[in-house]
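**Q** Below you'll find a set of structures to go through.
Each reported figure results from applying straightforward, stated rules to the coordinates on display, with no laboratory input. Computed from a prediction, not measured in an experiment: that's the story for all the values here. Cβ atoms are built from the backbone, for glycine too; each structure is taken alone.
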Structure 1
Amino acid sequence: MIEDNQTNFLYLADTLPQKYPDFYKRFENLLAECKIDFALLPNTKDVWAVDYMPIQTELNKFIRFLYQPPYLTKYKSHIKTISDVDAICSDINIDTFKSNIIIDGGNIVRTTNKVIMTDRIFIDNPTYERKQLIKELYELLEIDKLYFVPEQPNDFTGHSDGMVRFIDDNTIVINDYRLEKEWFQRAFEAAIHNTGLDYIKIPYTVHHNKSNIQANGDYINYLQMEENIIVPTFGFKDDDIVLRQFEQLFSGQKISPINSNAIANNGGVLNCISWNIKQYKR
């Protein structure tokens, strides 16, 4: 499995500068400052590139899961936002291995040989027996450990990348869910405890948002590439707390903030818009 800190090239949807021009310009300038090479994916239909693009397991191996999330397919108005992944991959010369499992990239939080996803995977794939589904995921992702956490209430996507991220093979950061419903707190922390991984909590400040769709305050959805950590900020008092915490957690790496309210208002943050991969470079 290719880890985020091994990735050296970033793809963004070509819809991003169209839909969020001011944010895109600031992000483009920051990427240049961080010396991150990037390009735009052609002919996309929405900005959340991590969800529909393939999962990279090896330098030249990409797994294309089915991007048919029920939260989109059950609405006619949302079906038109589903991008043609095969056409996009063909245009950028990426060959993929195709799977019939329905899963968004935002529900695959990874390190070298471990993955964390929410239990939404079982709801979205009702034709699979649980054991068979898990077996295929192990084989496709080429991992030793697969952990499941309960999906967060009111998150229509059921993604894990807004809940937890790996710092290293044995340590994760998780959201501080003290203001969430008690039953969810217990279920989530039990699932995290059962992984056996060390964990560190970071602020989670979404409770003042006017809509459940908004992701403003979800700091854990940062972008990590090689020695760079780009952290979403929102103009909240917790911004500085999170940035100081990240400087300690990712010692020796460049921590760069960017105000991400524009995209967060529509439900996603930095990892959501990013398809970061590892390319061979001479």
Structure 2
Amino acid sequence: MKRKKGKMSASDARVLWISRIVIWFTIVIVLFPALWIVMSSLSSGDSFFLKSLFPEKLSLEHYVELFQETDFMIWVWNSVKLCLMVAVIQITLTSLAAYSFSRMRFTGRKYGIMSLLVLQVFPNAMAISGYYILLYQFNLVDSMPALIFVLAGGSAFHIWLLKSYIDGIPKELDEAAMVDGAGSFTVFRKIILPLAAPQLAVLFLFSFIATYSEYVISSVFLQTPGKMTLALGLQTFIEDQFAAHWTLFAAAAVLSSLPIMIVFMLLQKHIQSGLAAGGVKG
């Protein structure tokens, strides 16, 4: 028996309702901790455990204390500088490597990118001792450029993603440009990069977020208080179990999300098209 056009069957209705319940449950699970952090930052005192989700009296004392008695803005500025430099270097290296693996033919090409991915499986933390010895030999410990060098190297997965994206760009465009006398670098600069801009925006955001929240490697290489990143600075609020300032930490956590939100909003148009195109081509 044919189902009437536009009428949903009972099984489809059940699936739809179950999907809605799962979606709303997921939204609550994600938003509840964020809301709790915001409310804790607006509560008075140092107690992180509120009697209710909404405090009886809202206060900005923790935000005032954050700016007047800590180096919060220095930490944010150090983190933003670090993230921008790492992201720019990673995007530059990633785009050149991905274009080479996608368009050029050379010995070891087939297994080269697979080797990079295998190395990427191992976390950077495993190589901390090696990095430290290398930088110590050149007296580069406690140096921001050295930390940028270390963090910018982990881009193998980005190369794989961008290579898959470039593979989806018609090679006829390259051939037409070369017929007109363009070289490989010209094709890369004037054809591949503009067409791959959405995916590059996605990779830039991924790199920015990963560096912004990085703690382990930064804690080893940065030792001067004036060079601390945001992740290192926030740790100082809660490292003393007998005098942990959780509400101050909450206020800092709320403000710490602003740089990432700003970057996301600036790249939102490219990110949406990049994720959609990457999902289709990948």
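**Q** Given 30 as the derived value for relative contact order in percent (Cα under 8 Å, 6 or more apart), which of the supplied structures 1, 2 does it correspond to?
**A** Structure of origin is 2.
**Q** By the measure mean count of other Cβ atoms within 10 Å over residues 115-122, tell me the structure among 1, 2 with the highest figure.
**A** 1
**Q** Taking distance in nm of label points 7 Å out along Cα→Cβ at positions 147 and 219 as the quantity of interest, name the structure among 1, 2 where it is greatest.
**A** Looking at the calculated values, the largest one is 1.
**Q** Between 1, 2, which one scores greatest on FRET efficiency 1/(1 + (r/R0)^6) of positions 75 and 107 (r between Cβ atoms, R0 = 35 Å, to 0.05)?
**A** 1
**Q** Here's another thing I want to ask about it. Please state which of the structures 1, 2 yields 234 when volume of the Cα convex hull per residue in Å³ is computed from it.
**A** 2
**Q** Given -23000 as the derived value for helix-only ellipticity at 222 nm (-39500 (n - 2.57) for each DSSP H run of 4 or more, over all residues; to 500), which of the supplied structures 1, 2 does it correspond to?
**A** 2
**Q** A follow-up question, please. When distance in nm of label points 7 Å out along Cα→Cβ at positions 59 and 251 is computed for each of 1, 2, which one produces 3.2?
**A** 1
**Q** If we compute Kirkwood radius over Cα pairs in Å, for residues 27-66 alone for structures 1, 2, which one ends up with the highest value?
**A** Comparing 1, 2 by Kirkwood radius over Cα pairs in Å, for residues 27-66 alone, the maximum is at 1.
**Q** A further question on this structure: Out of 1, 2, which one gives 36, 15, 11 for semi-axes √(5λ) of the Cα gyration tensor in Å, for residues 123-210 alone as computed from the coordinates?
**A** Comparing all candidates, it corresponds to 2.
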